[in-house]
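Scrolling down, you'll hit the structures one after another.
Laboratory data are not the source of any read-out in this text; all were calculated from the coordinates shown. Everything quoted here is computed from the prediction, not taken from an experiment. Cβ atoms are built from the backbone, for glycine too; each structure is taken alone.
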Structure I
Amino acid sequence: MSRIKARFESLKAAGRGALIPYLQAYDPDLETSFALLKGMPAAGADLIEIGVPFSDPSADGPTIQAAALRGLKAGATLAGVLDMVRAFRETDNETPIILMGYLNPIDSYGPARFCTDAAKAGVDGLIIVDLPKEESDLLSGDAQRCGLDIIQLVAPNTPDSRLPYLLDTASGFIYYVSITGITGTRTASTDELAAALPRLRAVSPLPVAIGFGIRTPEQAAQAASVGDAAVVASALIATLAGTLEDGKATAESVPSVLGQLADIAKAVRQN
């Protein structure tokens, strides 16, 4: 059983949803981002998304775009991100790790080689924002061979007629993009989420993680209750950015982000 499936099953048995925080690799430097990665499970992360810095992050809002640029400036590469995961696995073999990014770096790396190396490093799942289902065979065969979940994105404006096609080969969980537009802008209402989830559950038994626009502990608790997980990204990145001085980490950077994450985790667990 994959780490992702095992984690969702254990949380379902415990009667609560999952919290999935996001960090941008190498933001603002490798040491700081790795300290955040190592500290997230103890702060309440059930699964962790690691963003792979890319020069044209078209689905991301200004906050994550800035984080990606800081990561690239700090020397981030796809191989370097895999090294981060490999180092994390030296002390944590249970927390699922999902890489979120864009196709170009994977295509340059070589899809077959990438899937092999990612699995060996300890990656569990992939969210490739700009890989349409029609072209997913570029990666799906190698991902399946290596035991990597391909996590499908579904948006509010995805037609019901398209859902069976999108989700027939999805694995791990469904990432429900709760708003139309870029990350970190507005937040979906409870009514919007409640109306959206049944149509996904009618097509797939996979857990549903709700992301884009979740900023507060209350919003995360709501999303994890309506769905199966809440993804918190821009809010954590904004906190990190607020601690930087001249683009560099300070003594407050890691504690501030992990403290915020702990507050969100407490709300999710109490809901």
Structure II
Amino acid sequence: MSQFSTRQLLRRHATPFAVTLATLTGLLLARHAVRLLPQLSARGAPAGTIVEALALAMPHTLALTIPMAVFVAVSWVFTRLGTEGVLAAARRERHGVRRLFVPVLGAAAVIAALTAVSNTQIVPRTNARLAAVLADAPRTPTDRTMTVAELREAARSARIGAGPNAAPRAAAYEVEIQKKFALAAACLVLALAGAAIPLRFRRGGAGRIIGVTAVVFTGYYAALVAGESLADRLVISPFVGMWMANALLLGGVLLLFLRPRPRAPGGAESLAMSR
């Protein structure tokens, strides 16, 4: 364990992260292509316009696939570390598990910060351009094409406006603001989950990774969609609605570490993050 450097650990994460990101992004872009191609072809759009539309769809696609890729990479690497005996060795060293975990969390924080910049600055502008390309004309700004500053101003204007739709409009703008940051923060929360599951449950290989990934992604995005729907209908606040998925997942991670674990035969030590 003492010979396992931070650089080696992060290099192990780079390949599964890149492969997962490319695969998931490619699959979602293919779905966009299936939806966009008939619309663009019907009006005789040239090949360059079709390529531009797919390129413009990439930033908001990456907003979803980057957190997914972080989770898969961390889960995959920590599962391999378990099968190689590195996690067992880390448990026997003072702060051994922490030394494995902190660099990964730091890398996830950097990715989260970059994702936040993309979500707040790049995604709205590319969404606006994509809407114009698809309509073949400039479009009226929507919540998906506004920067955070524009969304805040639109929410303020909606709140002071009259009419029955003033509150729902303000909520929709505020939901979009919270969503941009919540999806970026998901990189950190999913990194925690990706490390916690192999640390807590030592057995399992690729099959477990696939199964756990499907469960985590389905649960996370179901909570995200449900929170957005409830916030749009003014049942809960936009902040609660868009951060609910992160809070639920973080709560699940904490339960994994707080739940007592039976001692293994031979007096194996139970896991604690402080080790």
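Assuming 22.1 is mean count of other Cβ atoms within 10 Å over residues 171-178 as calculated from a single structure, say which of I, II it is. Computed on structure II. Which of the displayed structures (I, II) returns the greatest value of distance in nm of label points 7 Å out along Cα→Cβ at positions 139 and 219 on calculation? The structure with the largest value is II.
Taking helix-only ellipticity at 222 nm (-39500 (n - 2.57) for each DSSP H run of 4 or more, over all residues; to 500) from the coordinates of each of I, II, which one would give -27000? It was calculated from structure II.
One of I, II was used to compute Kirkwood radius over Cα pairs in Å, and the result was 18.3. Which label is that? Spell out each step's value before the answer.
On the way: I: 18.3; II: 20.7.
Structure of origin is I.
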